[in-house]
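Readers should treat all values here as calculations from the given coordinates under stated rules, not as data from a laboratory. All values derive from a computational prediction rather than experimental measurement. Cβ atoms are built from the backbone, for glycine too; each structure is taken alone.
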Structure I
Amino acid sequence: MRRDIFQAIADPTRRAIIALIALQAMTPNAIADNFNTTRQAISKHLRILTECELIKQEHQGREIYYSLEVDKMKEIDKWLEQFRAIWETRFNQLDELLLNMKTQSKK
């Protein structure tokens, strides 16, 4: 089943997992040690992230290491880019408004 990337990153636990493995590849047990939840719950999150191709598995001996799939994260960033210009324009407009209000209050 193909999962939606944005549904996957909507979950705070999955975002935390992404942040953890962005620094270094980790085993499922090492990932689970960072959460107050069951190993099975973490496995489900890892499966969803893997199905969305946001993370990848690498077998090293008997261990599986999960790491971030940077190219897929770039796809998310590219999609968000279209909104950055809008947000920046609005923040700049707010800055100008506040500056005008401050200037007028001094008069």
Structure II
Amino acid sequence: MQVRRFAEAKAYDAANHRACTSLRLFGAEAGGTKGLIVGLSHFLPGGGAGPDASPPEKVYFVLAGELTVIVDGKETVLKPYDSCTIGPNESREIINRGNEVCSIVVAVAMPPK
């Protein structure tokens, strides 16, 4: 088992994100996992990401606030404890249209090397 203390999490710049602070919890440069990247992202009101697509499958889990997820022109609002999956190469845009900070856990599957 490996424990990661929140105080030790490092911020990173996520491509094509706006009004967002992201922390890497596991995977990539944070280490600890080989097939999964886990992060925590905080989106200010009006903040978001995309539209774009990438090969890895993703899971978004909302901890606080509300997140609008747009896939194929269809908008879905996720509230605290709601989650969704984004398939490989599925184009998506996410936006915090609320007045509170939206915090989400993001898990990204990484292909085996």
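Sorting I, II by relative contact order in percent (Cα under 8 Å, 6 or more apart) from high to low puts II first, with the largest value. The value 73, 28, 22 for Cα extents along the principal axes in Å was derived from one model only; which of I, II is it? Of the structures listed, the value fits I.
Say we calculate mean count of other Cβ atoms within 10 Å over residues 62-69 for every structure; which of I, II gives the highest result?
On the way: I: 15.6; II: 18.9.
Max of mean count of other Cβ atoms within 10 Å over residues 62-69: II.
Given a computed value of 13.5 for mean count of other Cβ atoms within 10 Å over residues 22-29, which structure among I, II does it belong to? Source structure: I.
Quick check on the output: -22000 is helix-only ellipticity at 222 nm (-39500 (n - 2.57) for each DSSP H run of 4 or more, over all residues; to 500), derived from one of I, II. Which one produced it?
Working: I: -22000; II: 0.
The read-out comes from structure I.
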